[in-house]
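A.B. asks: There are structures below to look over.
Nothing in this text is a laboratory measurement; each read-out follows from the coordinates by a stated rule. Note that the coordinates shown come from a computational prediction; the quantities given were computed from them, not determined experimentally. Cβ atoms are built from the backbone, for glycine too; each structure is taken alone.
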Structure 1
Amino acid sequence: MIKVLEKLGFSFLRQAGSHVQLRKVVGDKRLRVTVPLHDELSMATLNTIVTDVAEFEGMTKEQIYDLLR
């Protein structure tokens with residue numbers, strides 16, 4: 001997930017324990033995303049991240065999921 005976010009232009013903000021925060025600023029729009037560094041993300045967590053990023057980027061959730069494959 002972190003690699004996909006970096007490809008979309010998100011940059012590392014900070015890490016606190018096993019969670020990484022990335023952010024992207026476009027004009028006056030900002031999005032901060034927290035990604036847990038677990039072996040597997042829960043589907044609920046993954047879906048929340050994908051939904052937020054897709055809305056911010058003007059993409060569909062399916063397009064984001066395709067980038068994860």
Structure 2
Amino acid sequence: MSVVKVIEVLSQSDKGWEEAAQEAINQASKTVRNIQSVYIKEMQAIVENNKIVSYRINAKISFLIGEQ
């Protein structure tokens with residue numbers, strides 16, 4: 001049996017949701033090992049002058065903390 005922990009991370013990018021997700025993984029991996037998956041819970045775009053200027057995500061990152 002494996003034990004997995006899930007953390008919630010907020011991230012944003014001016015290029016797209018995919019880059020925001022990758023940045024969430026990059027930042028989490030500085031202190032978390034064994035990342036297994038990322039689930040994008042919510043997405044939001046900030047608009048100024050009829051153009052998207054920022055992409056935001058709320059991501060759940062799962063990582064392995066132990067096995068039996």
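A.B. asks: Here relative contact order in percent (Cα under 8 Å, 6 or more apart) was calculated and came to 49; which of the structures 1, 2 was it taken from?
C.D. replies: Going through each structure in turn, the value belongs to 2.
A.B. asks: Sticking with this structure for a sec: Given a computed value of 1.29 for Cα Rg over 2.2 N^0.38 Å, which structure among 1, 2 does it belong to?
C.D. replies: The value was obtained from structure 2.
A.B. asks: Right, another one. Given structures 1, 2, which gives the highest value for mean count of other Cβ atoms within 10 Å over residues 7-14?
C.D. replies: Structure 2 comes out on top.
A.B. asks: Using the calculated result -12000 for helix-only ellipticity at 222 nm (-39500 (n - 2.57) for each DSSP H run of 4 or more, over all residues; to 500), pick out the matching structure from 1, 2.
C.D. replies: Comparing all candidates, it corresponds to 1.
A.B. asks: Between 1, 2, which one scores greatest on distance in nm of label points 7 Å out along Cα→Cβ at positions 23 and 39?
C.D. replies: Going through 1, 2 one by one, distance in nm of label points 7 Å out along Cα→Cβ at positions 23 and 39 is largest in 1.
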